[in-house]
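Presented below are the structures under discussion, each in the form of structure tokens.
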Structure 1
Amino acid sequence: MDRNRFFFPLFLVVIVSCEKNEVSSITYPSVYHKAGLTPVGNLRVFSSAGEIHRNSVVSRFSRYDTSYLKHYASSLRNDPKIMDSVNFFDSQHAMLDHENKNLDCLLTFESNFLILTETDASRKCCSDGEVLTRSLPYQMVRMKPEVHNEFIRSSKGGNYSFGFKGRRKYVLKESHGKLVAPLIFYTRHSEKFESGFVNNVLQSNFYSSLAEGDTLSLMEFQIHFQK
């Protein structure tokens with residue numbers, strides 16, 4: 001069985017007050033460090049027709065996928081490459097320590113979320129098999145990256161790798177007075193077994209992009225930050 005893992009860091013969002021356009025737990029300037037990761041809810045299963053609620057079907061996928069996704073998530077809990085810290089300079093500028101890079105970001109408020117958008121609009125890597133805007137991680141998320149154009153990075157033996165030029169977005173939110181980053185871990189059961197995770201909020205109708213016969217399991221987690 002082929003196992004492919006993907007992480008498309010598309011966003012980082014914070015839930016905020018609509019009236020004040022601020023997150024009550026954040027002060028400026030301040031630095032928040034990753035302090036843990038916890039699950040939010042149980043395994044959910046989807047087909048191209050929508051969420052599956054039949055217990056017999058959910059239980060069948062839960063036997064493997066729940067333990068697999070929890071193990072996958074736990075492997076990132078102390079990984080310094082994944083959202084290790086957020087440095088808030090003021091209400092408009094921040095720096096995210098992610099993937100061994102210090103990413104300069106602009107802060108904007110959208111639909112009760114704080115969006116961190118990269119200032120760098122250069123070429124980004126990578127999605128395999130299809131362009132980013134047709135990929136499952138892109139379809140799954142509500143806050144999508146700015147994609148200016150897409151291109152082929154490499155082609156070998158009929159296998160294509162694509163990149164894009166634009167700006168990624170990252171998502172944080174406030175939960176019980178704490179700063180958190182929502183993560184969605186998933187497995188897609190298709191011709192190949194595919195797994196990955198995104199930092200974002202689930203798009204309500206994403207399942208319409210699944211191919212007929214495909215089944216997707218997902219679990220939501222939160223990275224917790226503290227000063």
Structure 2
Amino acid sequence: MHDLNDSRNQVDKNILESSELLGRECCTCSRILPLKHFRADHTNRDGRTERCHECESTPWLSIDENTARLREQNYNSEALKRQRPPWIDSMKCDIGRIGRVMDSLSFLNKLKTLIPGLHWLSGNVAGDFSVYIRDSREESGMRYLWYVPQGTLPEFSLHEFDSRDVPIKENMRGWRTPLLRCLLSEMVTEHDANRVFGRPSENLASQVYRTRLFNHRNKK
């Protein structure tokens with residue numbers, strides 16, 4: 001992948017529109033370059049080599065080396081960078097994200113002290129609790145909020161990534177994930193959440209949580 005900001009990767013309009021031969025296409029990198037970028041070679045019809053100076057001076061790579069080069073270019077491409085969250089390092093900090101573990105029932109019971117209308121039952125997926133809140137606008141009188149895995153929960157959610165560090169899915173939900181949803185929907189105040197659950201540690205693992213709370217706090 002070529003850097004489009006590099007003048008060598010931009011086609012000169014004068015070369016394309018001129019009736020004279022001012023440049024040619026490199027058979028290796030496929031760039032259309034002025035003739036000065038090609039070595040003189042009188043065995044060719046236009047007196048220049050078919051490969052530009054840069055391609056001629058680049059060492060030949062083995063299949064493994066070229067594959068590694070392409071993989072690195074792909075990893076650092078703008079398209080993939082846009083697929084990665086800005087706080088990717090925080091999301092990959094698994095040891096730190098385990099944090100203060102808590103049993104799911106302990107978490108739900110603590111949360112119920114802040115949201116009295118909270119209810120939960122075994123979900124359709126084995127091993128999960130489906131969490132609801134009383135809502136008179138719903139026909140059933142209950143509105144679904146989110147799920148919580150049964151058993152011990154890490155403090156922050158753990159995620160699975162592909163080989164390019166793009167998040168694929170949530171591997172294990174942390175108890176601060178549903179708590180954050182309650183905070184962002186203003187079902188719970190930040191003061192009450194800190195009083196009942198404690199403040200998050202100010203480290204890399206909590207960066208996503210603290211950033212989203214900061215943005216929510218300052219958008220008002």
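For FRET efficiency 1/(1 + (r/R0)^6) of positions 94 and 142 (r between Cβ atoms, R0 = 35 Å, to 0.05), the highest value in the series 1, 2 is held by structure 1. Consider the structures 1, 2: one of them gives 1.9 for distance in nm of label points 7 Å out along Cα→Cβ at positions 46 and 134 as calculated from the coordinates. Say which. Source structure for this number: 1.
Which structure, out of 1, 2, was distance in nm of label points 7 Å out along Cα→Cβ at positions 158 and 174 derived from, given a value of 5.4? Comparing all candidates, it corresponds to 1. Work out which structure the value 10.9 belongs to, where mean count of other Cβ atoms within 10 Å over residues 38-45 was derived from one of 1, 2. Value 10.9 for mean count of other Cβ atoms within 10 Å over residues 38-45 corresponds to 2 out of 1, 2.
Assign the value 15, calculated as relative contact order in percent (Cα under 8 Å, 6 or more apart), to the correct structure from 1, 2. The read-out comes from structure 2.
Source structure of the calculated read-out (helix-only ellipticity at 222 nm (-39500 (n - 2.57) for each DSSP H run of 4 or more, over all residues; to 500), -3500) within 1, 2: 1. Between structures 1, 2, the greatest calculated value of mean count of other Cβ atoms within 10 Å over residues 110-117 is seen in 1.
All of the numbers you see were taken from the coordinates with simple rules; none came from a lab. Quick caveat, the model's predicted, so the values are computed rather than measured. Cβ atoms are built from the backbone, for glycine too; each structure is taken alone.
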